[in-house]
Structures are given as structure tokens and as C-alpha cells.
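The following blocks contain the structures, represented as C-alpha cells.
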Structure P
Amino acid sequence: MLSRRTLKPYVAEFLGTALLIVIGDGVVAQCLLSEYQYGTWLSINIAWAAAVSLSSYLADPSPTINPAVTICLALVRPSEGQWKAIPGKLLAQFLGGYVGAALVYINYYSAISAWDPEYTIPGGSILSPTGHHSAGIFSTYPSTYFASNWEAVFSEALGSAVLMFGLLSISDPGNAQRFIAPHLSIFLLLLMIGAALGWQTGYALNPARDFGPRLFSAAIYGSEVFSSSGYYFVVPLFAPILGCIIGAATYDSFLYEGEGSRISDALDKAEGHGRLQLD
């Protein structure tokens, strides 16, 4: 029988991701629809960072609310029963993103209709006479300056690598005395990434953050939310996974001294410092 205790990790992933989108997409909507009278790029960075930080309080251990982080941890820092829980957690994360986007749309329905009555998509076939593209409220689209989507792949992978590297550093037991407020550290980490690396791709860094709301927006804006900008939706779906693995591999290869990492354990074994070796 399913119990509250059994369901809690999955419910935390769902509610955490939904909260992330309600706050994150909500602040983007407020900024765009008010023509930045009630928000700035900094307020967008702060709200996204605060949403991630707040979601980490929902359970212990904290939900990742990010399929890229969930998959990366299972690959690099495996634990018993981890892979069995992954399908349910990923489903909860993507569903949370979908529901969060629906709530934002309902909340800003009239404002969206007034600001962008054509319901246009960045890079889409329908042109807005005012240059407004409200589909960007819900999911990310690349900068028009990019020569190709490969530049976006690099940007998303870089941001995700910094994210994973920072998360592992904050959660490292060896840093427990220095990061006495880990949730605040997570807030600062996301704020830093958004302020430094967020502009060109909208710093999805999270497949559920982008695909869940994009799937919802397809019901409003049509299937072109997937095909626009050279099928750009593939980039925030897969590049964060690659970036998180790179970030984790870098941290565990050079800095991690604890147990449970496939990478650091393999390096110790290769150097002849396995735990079973006698001096």
C-alpha cells in the first residue's frame, strides 16, 4: 500500500517543480507584460534563485526538482534503490512543470491576451506587430545573435556544469563548516549563474523547467513551440544533463575526498589507494 511517507519524495519533486515554475515563469510574465515597469533582469534572477532555494526545504533529503541533477547523481553518486525511484521522480518533475505553467497562464490570462493578442512564438512564423512574443514566458528560446544552436548547447552545458559543480561543493561534508547555511548558498549559486550566464538562453539548466511548460504552451501556441528556432527545444532537454555530468566529473575528479563517488573511487583504485589495500 502507498503511504504518505512512501509518496513524499515524489510529491516533493512535483510540488517543488510546480513552485519553481509558478515563481520563475511568474516573474518573467510580470516583467514582460508590464514592459519591465514591475521587474528587471535582476528581479528575474532573484526570483528563480529564491524558488530553487525554497523548494529545497520541502523534504529531507531535498528534492532536486531537476531531471539533469537527478540523473547525474544516479550516475556519479549512486545509492541503493536510486535507479528504481528515478522514473517516478522524473514524471513528477515534468508534471510539476506542466501544472506550474498552467497556473501562471491562468493567473496572467488577460494580461497575455492584451499584450500579445496574436499569441506569438520567438522565431515563429506568426509575426507580432508590436514585437511581443508571449510564448517566451513559459519556456526558453535562444538569442537571435546565435549563429547556430550549438552555441546554445555550449551555453546551457556551461551553466549546468557550474550548477552541478556548485551543488556538490555546497553539499560536500568537508565543507559543512564553511557552508553553514546551504539553502542560502544555493540561492547565491543560482543568482550568480543567472546574472553571469543567463541572458543568451534564459538559463533553463533543467529539462523539466523547460519541457513541462513548453508542453503546456503547445496547447495555447501550437506545435511550433517545438519546431521554432531549428527545433531548439532539444537543447534545454539534453544539454543540462551533459553539463551536470561534466560538472560532477570535474568536482569528483579533483576535489572530492568522501565516499560513494564512482569517479573518485575509480581514481583512487587506479592510483593504488583503494580502501582494501594494505600499506
Structure Q
Amino acid sequence: MTNPSPLAVAVVDITDPDDPRVDDFRDLNSVDRRPDLPALPGGRVGKGLVIAEGVLVAQRMIASRFAPHAFLGVDKRLGELSRLDGGLVVSDDPAAVPFYRTTADVMADVVGFHLNRGVLGVARRPAGLDPAAIIADARTVAVLEGVNDHENIGSIFRNAAGLGVDAVLFGAGTADPLYRRSVRVSMGHVLLVPFAALPDWPAELKLLSDNGFQTISLTPDPAAVPLAQAVAAQRVAFLVGAEGPGLSETAMRASDIRARIPMSRGTDSLNVATAAAISFYERVRVTQG
């Protein structure tokens, strides 16, 4: 994280789980009322909020473009966040971001389950980023098509953050990266690694080619080149697809090269997040020695 500045919060004690001031944290497990849903059943508009769970993820939210507008948590977690660089500082300013301090039992009543992590941050979604802008200075990019499992998306972002991927682009059929589970599994890195959608899919892969990227489709096809032979270009974009079907043939035809991870013992493929991590690591290994 590059922003060590703490965020000022005003502590507000909450004793009633029905207090409307904590509505943005309510019913996190509800399939039709969760505050992180942009759209609700029946065509209703949801809040579409971004939820950070736990001290480290809340710290990363503070450092991100997803500016938190409230926190809910127990006093112990407030203390932990107050001791972290880039965490929280308690202020007497009533205009500061509220930290709704409560007990574990009241918090459980609000969110709908007992939250071991003891603190939540909540932010509104900012405007989406421009794909051209986030790849302008990038050397390594991940491109997802049809990845509809939120835990896989979260894992890919965590892998991307740890293994030098500069940006993530979303093609057709990819699930919401700001769903609560994705944010949690990514350990908050989905809030820090820039991402953007490519709505005209796969035609917008031309954006990568026009900017000097070699686009690599990951596939278990034995006719594809071994991964290590495909990752040395100055700028590389890895395309990964959903569990099971993988990348569409249309997307693979639009890429420059098809590459495979050599497998053994009759295994044909790996989990998409694992395959992405291996690809990111191989890129680091080959280009940085």
C-alpha cells in the first residue's frame, strides 16, 4: 500500500441492532437484501456497496480509491486499526467518518451471523476505470473471460497483487469482482489492483495488441506451446477462462498465442486461479531471473 495516511473516524456507540445508522451493514448473508448487490430480485436497484471484512482488508480499503464512508466493529478491532500505518485515528470532529462501535452480539444481529473478523468497512462504488488508462504503463495484465466464481476472482486478484500483475481486464460473462466474497478472498487486493471491463468482447482485445501486448490464451490443449516459451515479451496479457469450459474459441482466435502448463499423471488442467498464479510466477521468473 502506498498511502500511509490514517483516516479520521468519529466513534459512535451502537447498542440497538435495529439502529438505522448501521443499515449499510445489515443482512450480509441475505440473497435478496445484501447491501453489496447492485441489482436485487424483481429488477429492484440494490445499494451495490463494497464491504471490507477484517482489519487488513479494512486497511487496504482505506488506502484504495474505494473511500469508506462508515465502519462497524468491536472496540478491540478499532484499537488494532488505530495502531496500523494507514489505519484509523480517532477524532472529535463530528464530520469524520463514523466508526460504529458495538459488541460482538449486536454486530452479529446486524450482519446476520457472528463475524470473527470483528470489523467491517463500507464504501460506495466509484466510477469504473478506463481500460486504456490502466494498461498505459502496464507490463503484465490478466484478462478474464467467463470467470463466474467469486472465490476464483478473489484468488486471482490476490495472486495478481503478489506476482507483479499491473491490471485486470474483464471480458464477457465474468462475475462481479466487488461482491463481498471476492473482496474477502482477495484480502482486499481487488480494491488496490486496477481493473476495468471490456464490454465489446472480444473485439476490444485489439486494445492490447495496439498497445504492444502479446496476448496469451491459457489452454490445456497439448498442441499449445509450453508456458515458459510464451512469457518473455516486453508486454504480456494472460487470458484465462472459466472452470470447465475455459476460454471460448473466439477469444483464443483473437489472441496471439496459445500456451499450456505442462501437466503430469493424466491431469488435464488446474483450477483457474492456480493456473493464473503459475502463469504470473513464470512471467516473473523468466523476465526477472
Structure R
Amino acid sequence: MRIFDPHIHMSSRTTDDYAAMHAAGVRALVEPAFWLGQPRTNVGSFTDYFDALVGWEPFRASQFGIAHHCTIALNPKEANDPRCAPVLDLLPRYLEKDGVVAVGEIGYDSMTAEEDKAFAAQLALAIDHDLPAMVHTPHRDKAAGTERSIAVVRESGIAPGRVVLDHLNEVTVAMVKDSGCWMGFSIYPDTKMDEERMVAILQEYGTERVLVNSAADWGKSDPLKTRKTGDAMLAAGFTDDDVDRVLWRNPVEFYGQSGRLSLEADAADAEFAGNSILRGARK
């Protein structure tokens, strides 16, 4: 089983996670820029974070045979912090870099006026830089937030097939399918979706325009949920080809619209900027 995790925050994970993911079949991933769990206090902290997403983290992934890509954006939660607003001026510099395959995560957290402005501005950047967009649907009042997200996408003029609305569930999947956007689902241990619910959605709505991710981060999450979903699909009667479509070909098709996917993980270099993933002397 080959797996492309289209949404996982590896900066929050360990090298053991990388090793376990490779053993489970993960060969490629996308890491979206997101909130770190506590407020950033200045634009410089974003600069360092974005630099890590396009530099250190792809190197770290390559040491385990995994191709790393990222998305860059001002995330919805921090769009409400006036200290972070100037990040919007910083984004064009990063949206031209190799390995950046979409603008994201953008969208809504609390559906404020500030989030409206950041969302619209970043959809415009996606159009200007000819990139797809990853939209975060809010965890609270999800139906209203998803409906509002679809309206903003429509108003922006971006083609719906270049947008994925993520963190969907049974309440929101139909409206997103009807919109023509891609449907993203995060599989979690205790919250969001689980494997069995995901299988039921696939049985009802099919495998087209579906992205299944682990969204694993610094919280209680599981970077092997993509593999566990594939196993659950097979147990429910889906074919190997169905699983390959959902867990590999679909994310390749969506992010391939960026023209920047590179699915070969070359670990020829043992160091990045003079540093390796080893701690202490080599054996």
C-alpha cells in the first residue's frame, strides 16, 4: 500500500514517527503551515517557521525515504492577531519556492471579519501564484463555516477543482461535493473523523475528489491513521485500486496542479546546513 498523507504537521512529530510512517507505506506528504499551539508574537517567527518548512523538514523526511512538500499561509486562528497581519506581505516570497504546493491552511476559525479579509486575500494569492488552496473549515459551527467557506471560494473566482475544504464530516460532505471542491477528511483518535465513519462516507459518496489525512500534530493524534483507513477500506470490501486512488492518486492529482510535486525522496545528503538528524558522534 502506497500512501501520500495530504495534511500532516511533521514539525510536531519525531523521527520515530517518520520511521513508522515509512514502514506503513507513507512515501509522500504535505505539511500545511498552521498554528503552533501558542501565539506567535512577531512576523519574524513566521519567517523562521516557513524557512523550516521549505528547508529542514524536507531534509528530515528524506532521511526516511519520504518526499516532503508544504503549503504556506497565515492560518485562520492567527489572522485575528494584529501582530500577525503583516505576514500577508511576506507570503509571495514563499509561494514561489520549490516544494510549496498550495496556499494553506486558510479559511475560518471563529468566522471573524479579520478572518474574512485574510481568507479572501490568500485566495487571491493562490490565483496570482497559480497554486491550489487548502481551506480549514472551523471546528465549531462547522456547517455554517463550511457553507460560508464555499461562498467565499465562489466569490474569489478560483476554480473549485483547485480548492480542498478540509476537516469535513457527515454534516458537510454533501455541500462540498456539490460545490465541485475537493473533500478533505482528518482521521483522529478521539475527535474529528475515525476510520469506520470515513469508510461509510466513501461507501455513500464514492472515492472521487476525496483526500484522507491524519492531520497529526502536537495534540493527541496518530500519523498512521492514513494506513489504518486503508486497512479499514479493504476490510469493508473496497479494492486495492480504490485504496490506491484515495491514498495516493487523489493527492497526487490535487497537489500536482501546482506543477511542483517531486515524489522521489533523495536522501543523498547526510546533513542540512551542517546539521544531521543524529545527536552526538557517528557510530
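For the reader, a short list of remarks on this structure follows.
- Answer label among P, Q, R for the case where distance in nm of label points 7 Å out along Cα→Cβ at positions 37 and 173, calculated from the coordinates, equals 3.1: R
- For semi-axes √(5λ) of the Cα gyration tensor in Å, for residues 77-132 alone computed as 25, 19, 13, the structure of P, Q, R it came from: Q
- Once relative contact order in percent (Cα under 8 Å, 6 or more apart) is computed for every structure in P, Q, R, the highest value turns out to be that of P.
- Entry that produces -11500 once helix-only ellipticity at 222 nm (-39500 (n - 2.57) for each DSSP H run of 4 or more, over all residues; to 500) is calculated, selected from P, Q, R: R
- Source structure (of P, Q, R) for P(r) over Cα pairs in 10 Å bins from 0, in percent, computed value 7, 31, 38, 20, 4, 0: R
Read-outs: derived from the displayed coordinates by stated rules, not from any lab. Computed from a predicted structure; not experimentally measured. Cβ atoms are built from the backbone, for glycine too; each structure is taken alone.
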